[in-house]
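Once you scroll down, you'll see the structures, which are given as structure tokens.
Read-outs: derived from the displayed coordinates by stated rules, not from any lab. These numbers were taken from a predicted model, which means no experiment stands behind them. Cβ atoms are built from the backbone, for glycine too; each structure is taken alone.
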Structure 1
Amino acid sequence: MQQERQDSQTIRIAQITDTHLYAAADGRLLGLDTRTCLDRVMELARRRGEFDLLVATGDLAHDGSEAAYRAVRERLGVLGCPVYCLPGNHDEANAIRAHLNGDGFHCTRSTPAGNWQMLFLDSSVPGQDGGHLNAEELDALEQALQAHPGRPALVWLHHQPLPMGSRWLDTMAVDNGEALFACIDRHPQVRAVVWGHVHQPFDRQRNGVRLLATPSTCLQFLPGSEDFAVEEVPPGYRWLELHPDGRLDTGVERLADMPGQLDLSARGY
């Protein structure tokens, strides 16, 4: 495990999201072998160089099984850095805490990263596809931001906290995103909010805060679609560089080709 860099150095982060692994080693999602997809994306990330930490923003196991989480642990561990995990709507939150906590993996609400503060929110709701931030999550965020006003902060969650412009997908957003942004508006040290869930990139600004979403490591949703639709675009991950003065650089890297035959006719999963 790499030691945390000093406050004077840039922190390099990989975001991996929506891996959708199954208990079965050859489990497929709309035709794509999700373990093979993740293996290839992790190799792409490894070629970029060393990372200080990895954040996995949910839907890690499609079936919530122990075997799937073991496979997640094995694959995300290849970067040799601490891994911070959040549950998504396909995950079992208790299973994530049981299987992806300890030995370099963490399920926590916050951690320092150089001069920065990483804040992790659980937006999952048992038995529902959409997200919600309960009072406990929002209170913890408020307290963490109050405690470290001088540290630039990144907020992470699974569900999108605002509409993406896709009718079907936006029925599964955080249903109280305005409460999240009300908290963020009170704390100017927040530099970005980063999520998964939407299987597509997103990069906008709101009141000086960067809003970022990231491609899945398997299939991608068609942006702007009224109904469920996938797009034949290779999977990928997001890299972030956090500079000690509060600047943030980020980008998305994708595989050069599709890692299998995607079922473009699917109307859901």
Structure 2
Amino acid sequence: MPADTGFPRADVENDFLRARRRQVLARIASRLRRGPDDINLILPFDDVIEALGRRGERSLGLQSIRLDTVVGTVDSRRDFDRKFRPTSGRVRERWERLALAQRHGESIPPIDVYRVGGMHFVKDGHHRVSIALATGQKTIDAYVTDVQTVTPAAGIRRRGDLLVKSYERMFRSRVPLSEHAYAKITCTDPWSYALLGEGVEAWGFRCMQDEHRFLDRAEVARRWFTEEYTPVVRMLAAADLIGSRSEAEAYMCIASERYRLIRTHEWNDEIIDRLRKQIR
């Protein structure tokens, strides 16, 4: 941080202009790197919760939270970017007024946030967060409300990731498994979750036909994971057919190729060997 001039009003004006310059430079740098358009956009709380599914919430009271975990807002306006740098001069008057009050030693109340996983979303206190980040602070006091979600929030870096999470949530509703099992089933393409869900349901339908009895979603999911997915992934790993894909993506790719080439839903070493020769 540049040294203060000794004139508080001039210093807060410089702090604001510096934060604006950083926001503009970050946007330009993202374009030059041809990065995703939404990488610097602040995360909207409502969209995140819609994608993850809300289970409940509880108040955690006053806590000190890391400022680098504050990534989103409940507010629909876009006055700040992902790192709470001002996106225009519209907030300048209030921003500088609060910053000047802090420099004069006035008491500043804690902010209010929602916690989703390891991320925090501001309900009240956007300018205070922006000022704290602009002046090099690492933590801030906040009243925290923890929000529990159906799908874990891990992996959300930008708005585009919400589509993947939304499809993952729908997959979980169709294929109820333990968190340990879900941790082994990851897809980078949102549509893959939909295709995988259909594949599990088709597998369950064939089971019901073979056994002449009804199986609910929970039993279909459990049996598919233990009788189909886990042993097949183990065979694919042994045959070096997973590669750089996730286990789930490799399973889906090989499963579809298996049926197209061999017209069977069975798995054995002979089929794996034939698939290896065909695919390579």
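A value of -0.31, -0.68, -0.91, -1.17 was computed for log10 I(q)/I(0) by the Debye sum over Cα atoms at q = 0.06, 0.10, 0.13, 0.16 Å⁻¹; which of 1, 2 is the source structure? Among 1, 2, the structure yielding -0.31, -0.68, -0.91, -1.17 for log10 I(q)/I(0) by the Debye sum over Cα atoms at q = 0.06, 0.10, 0.13, 0.16 Å⁻¹ is 2. Comparing distance in nm of label points 7 Å out along Cα→Cβ at positions 119 and 135 across structures 1, 2, the highest figure is found for 2. Quick check on the output: 21 is relative contact order in percent (Cα under 8 Å, 6 or more apart), derived from one of 1, 2. Which one produced it? Value 21 for relative contact order in percent (Cα under 8 Å, 6 or more apart) corresponds to 1 out of 1, 2. For which of 1, 2 does distance in nm of label points 7 Å out along Cα→Cβ at positions 87 and 199, calculated from the coordinates, equal 2.2? Derived from 1, not from the others.
Given -6000 as the derived value for helix-only ellipticity at 222 nm (-39500 (n - 2.57) for each DSSP H run of 4 or more, over all residues; to 500), which of the supplied structures 1, 2 does it correspond to? Considering all the candidates, the number was obtained from 1.
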